[in-house]
Every structure is written in C-alpha cells, then in structure tokens.
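The structures considered in this document are given below.
What follows is calculated from the coordinates using simple rules that are stated; it is not laboratory data. Please read these numbers as outputs of a predicted model, since none were measured by experiment. Cβ atoms are built from the backbone, for glycine too; each structure is taken alone.
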Structure P
Amino acid sequence: MNLTLIIFVTIGLTFDFLNGFHDSANVVATAIASRAISPKIALTIAAISNLIGPFLFGVAVATTIGSEVLDQEAVTIPVAMSALISAIVWNVLTWWLGIPSSSSHALIGGFIGAAIMGYGTSVIRMEGMNKVLFGLFLSPVIGLSVGWLIMKITMEIGKNISPRINSFFRYSQWFTTILLGLSHGTNDAQKTMGILTLGLVAFGVIPSFHVPFWVIAACALSIGLGSALGGWRLIRTMGGKFFRIRPIHAFSSQIASTAVILSSALLGSPVSTTQVISSTILGAGTAERIQKVRWGVAGQIVMAWIFTIPATGALGALFYLLLNRIL
C-alpha cells in the first residue's frame, strides 16, 4: 500500500480521535455537573454511544463535506491533509487552554484555506458551502432558542409537582446522555469520513465518492476511543463555568442538543456540536433567570468560535504550501 496513503489515513483517524477526546466534554459535562452520572460511567456511555452513532443514521454529512464543497480539481491529497493537520493543531491548542472550540469549524477552516491557497476561490462550490456555513453559524442560535423553549416547557410542567421530580430529571439523564452521544457520533465522525473518502478518490483507491464500510468503522472506533479518554479541561468549562447546573438544566439542554444535532445530521448539514451544546446550556440557564448565566465566560467561547475559521484557514494555507512541495 502507498506509504502516503497510510500516513493520510493515520492523520485522518488521529483527527477523529482528538475530535472525540476534545468533544466528549460536550456530551457528558452537564450529566457530571448535575451529579446524575459519575464521571467514569458518563465517559463510558459517551464512548459507546459515539461508537454506535455513525452506523445508525447514514452518511449525509460525509457526502456534503467530501463531495459538495470543492470542485473536483481541488480534491487533492495536499488539500485534504492540510485541512486535517490544521484542525489537529487547533484542537490541541484549544484543549490545552480549556476553550471549547469547534472541531467542525477547525476542519472547514483548514479545508477552505488549503483549497484557496492551491486553486483560488473559484473552486469553492457555493451551494455546498452555503449548506455547511448555514449549519455551522445558524445552529448556535437555534440551539439557544430550543434550549430556552424546552427549559420553559419543562419548568411549566414541573411547577406543580413535588421536588421529587428532580429524581426523574437525574435518572432520565442516563437515557438523554445516550441519545446525545449517538447524535454527536453521527454528526462528528461523518466529517472525518468525508475527508478520508475524498482522499481515497484522489489516490484512485475508489473511482467515485461513496463512503466504504471500513471508513465508517474506523472513524467510529477512533471517535469512540477519544471520547472514552475525555477532555477534562473542557468538561470543567462546559459543566461548571456557565452557571450552577442542576438536573433540570442538564435534562433540558441534552434534549434540545440531541434534537438540533440529529436533525442537522439527517439533513446533511454539519454543525458544531460544541456550539450547539454550549448554546442549549445557555438557553436553559437563561430560561430560568438571565442573570444566572456568567456571560463573560460565554463571551470568551464566542470569541474562540469567531477566530477558529480564520485561524485554521491560515494554518491550512500554510500547511498546503509545505505539503504541496513534499507530495
């Protein structure tokens, strides 16, 4: 087998592993913060759910990423590899700083930067790019709104029920955490599937874009393993720095996040699970009392979101210049 192909696949699966490691905080932070599930069990649930998710709901997101964003002439190994490396660098940096940035934004930013550096802006297919950007940038607004709405509905239903309803909110998180893990694995693993399949087409391993089963399985295993190990720096931020999360907040935000992420995955529109889950947590807190939320922390995360695509776009362009000479 071509050594370059082996390196490319290894880099792709490394990104997928770091995606799971980086984003496991998204799935389990509220369950841990509300003391519904112990950290080790929560991460185990997240790992298994992330492993199973990619097998259940198709590959619409992978198809969008891999075949609808760039013209065929720009579908090259240096472009794909540059996108992956720039996203890996950004994920490691933001994990170290404890900032819940978007792996999706990082990958798309690197992808765009490398393609433009190599082939100019004309290779960007706006129909596919609009689908990607629509999902990435509108999903936080939708997440905030849905989180607020579900929290309001939950509070209204529970206001005349005894405090023992907290036991329901606590135990139900076993179910909602599984659902959230399945939706996260479905959405995020597909992004790597799309890039890897794009590379396989460029190498001539497969004649046209269709995601092989072994790519699905390898990506599912990588993101599941990364989730099992968990990014504790980010779990602390997501689970405790916005506001004091109680079982009702965790339950509401998990239901809202699952609805938004899974709907987007089925429509083939990639979203940032970090953005969606952060925004549903903020929505749940705002629904109870707007002063409850530490907006300074939320502002820091928003700044990370704003800078991710430009930063990884620049990294993608830089790595393209290096890799194009080597490859």
Structure Q
Amino acid sequence: MKIGFLFPGQGSQFVGMGKDLYEKYECFKNVYDRVKDITGIDVADISFNGIDEKLNQTKYTQICILTMSLGILEILKQNNIQADISAGLSLGEYSALIYSNLFDFEDGVKIVKNRGQYMQELAPEGNWSMSAIIGLDDEKVESACNTVKTGFVVPVNYNCIGQVVISGEANAVEEAQKNAKELGAKLVKTLNTSGPFHTEKLTESANSLKNDLEKINYKKMNSKVIKNLDGNYYNENDNYVEILTKHIISPVRFSKSIETMLNDGIDTFIEIGPGKTLSGFVKRMSKDKKVNILNIGDVDSLEKTINFVKENKDE
C-alpha cells in the first residue's frame, strides 16, 4: 500500500465540521486549543457553533479548515498512519507543508492566519465571482475566457480532467459561462467565494504574505509534497518564499498533482478535512487504475479509514 494524503481548500467548509471528532479525541481538541493560543481566534466556536456568514469569511475559513486537517493528522499519527506523498488544493498545500515539517506548527498556523486575512482585507474592491466549468478540456475553458469582452476573467483551478474553475469580475465570469456552454460544457456552477483568488488581482495580498514568509525558518522535509504551481515535487533547492508568494496569484494545477501521484504509484488516497471534493477529482482521473479512495471528515469516516489501512497495510 502506498498512501497519498489530500488536503482540501477553501469552499469545503460547513458549520459543524469536525465537532464529533473534537468531542471524542483529546489530541484533536488539543490542536484547536493550540491554534486559539497562537492566533487568538476561537476556531472551535466558529467551526461548530458559528453561522455560515462568519465561517465563509476568508480570514476565518482558511484557519478553520487548516485546524481541522491538522487535528485529523494527529489522530492518524497516533495510529501510525503516514503518507508517502501529500498534496493540497490551494490552502490545503499548507496542511501538506506542515505535515512534511517544512515549517513547524506555530509558523504554519501564523502564516495561514495572515494569508486568509490578507486575501480578504487586501483584495481589490469589486464584484468578484468564481465558477466551475464542467465537461470541457482545459484549452476550451481558456478559450471561453480569452474571448470575453466585458471584463477580467481567467482560469484559476485546474481541478481534474474536465473541471476547471474560472475567476474574475462577475459580468465577465457570466459571459465566460455562456461561452463555455456554447463550446459544449455540461455544467457551469457559480461558487460561494469572496474574492478573485489565484489571479493577479491579489498581488497586494501576495506581497504582504511574502514579508511574513521571509521570516520563517524552513526545515528539511521528511515526506514528499507536490506543488500547486506545476504539479511537481518540492525539493530542497526550491525558493519557498517565491513559490508560496506566487501561490496566491497563480493557477492551481491540481489535476497535474493527481496525475503525478498516480504515476508514482499511489494506490490509496486519503482526503483529510471537510468534504469529499478531492476524492471526486481522484475518482474521475483514476478510472483505468485500481485505487482506494477514502476521506476523513467525521468519527465514522475516520474509524473506517483507520480500519481499512490497518487491514490492508501489508498489500
């Protein structure tokens, strides 16, 4: 068995996520306590008892999702379940980097807190929108955006084969949606987001984060992590500050990340955090391969995953 961890990003959140894990596992609860001590944000209250409007604010969304993923990792650690390779979608890459020990828990938590705050508070004013385009190849989605005449819109998340997210001004996104339908898209779906993520419009946010990234003590990784920027592995010669600065304003190549994991023999994918979105991406891209796709978002799915891995670890 060769295990890959997948960490979700913004958009997977929902009020109540992680609550049963918090109530059952002391090590999971301890992570929430540590994050509150570091950031001053009561992540547990926002995640379990808050309202959608608050949880969906980027400055809270990112730290809440990160905390849940890190809490689950603590439970897996106690059960001796480790990944050979990990990857995350946008924000999720920080969970993977903390897991790999590139930077320690406290630095990682502080960076994600600041990242969410910058992306919300330094985003330019405007009526921004994001939309998932399903059923077109990458080139046709790019064409649907390039032919827009009413404003700014670009592809930002290459999620999996046949699914690309676009971002930009609401009127331009709407025109790109119409273009995509004319090109044969099976579905276009407007997403619940609050900014022009992974576009040049967040350059100010990226520059502010860069100042924080320059102060971190980076360590040697103890496991492989795949970069969103190009779907290739981080290596010890990388300029981490430059990569993570570009991360905010560059498209996410998650389909390439999944492809890299499949090509390198990952046969068991475990999504760690709220939702099952990444599991769906893997399912679409692994139809010709025999792989196990698991997710951990609550006590039931956690226990099923632990039992499955222990029963099949020698295969």
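Before moving on, here are some points about what is shown:
- Label whose coordinates, when relative contact order in percent (Cα under 8 Å, 6 or more apart) is calculated, return 24 (choices P, Q): Q
- Source structure (of P, Q) for helix-only ellipticity at 222 nm (-39500 (n - 2.57) for each DSSP H run of 4 or more, over all residues; to 500), computed value -14500: Q
- Each of P, Q could give FRET efficiency 1/(1 + (r/R0)^6) of positions 126 and 254 (r between Cβ atoms, R0 = 35 Å, to 0.05), but the derived value 0.50 comes from P.
- Once distance in nm of label points 7 Å out along Cα→Cβ at positions 150 and 198 is computed for every structure in P, Q, the highest value turns out to be that of P.
- Comparison of P, Q - label where mean count of other Cβ atoms within 10 Å over residues 14-21 is highest: P
- Kirkwood radius over Cα pairs in Å, for residues 30-69 alone - highest-scoring structure of P, Q: P
- Answer label among P, Q for the case where mean count of other Cβ atoms within 10 Å over residues 46-53, calculated from the coordinates, equals 15.4: Q
- In this comparison of P, Q, the computed figure 109 for volume of the Cα convex hull per residue in Å³ is attributed to P.
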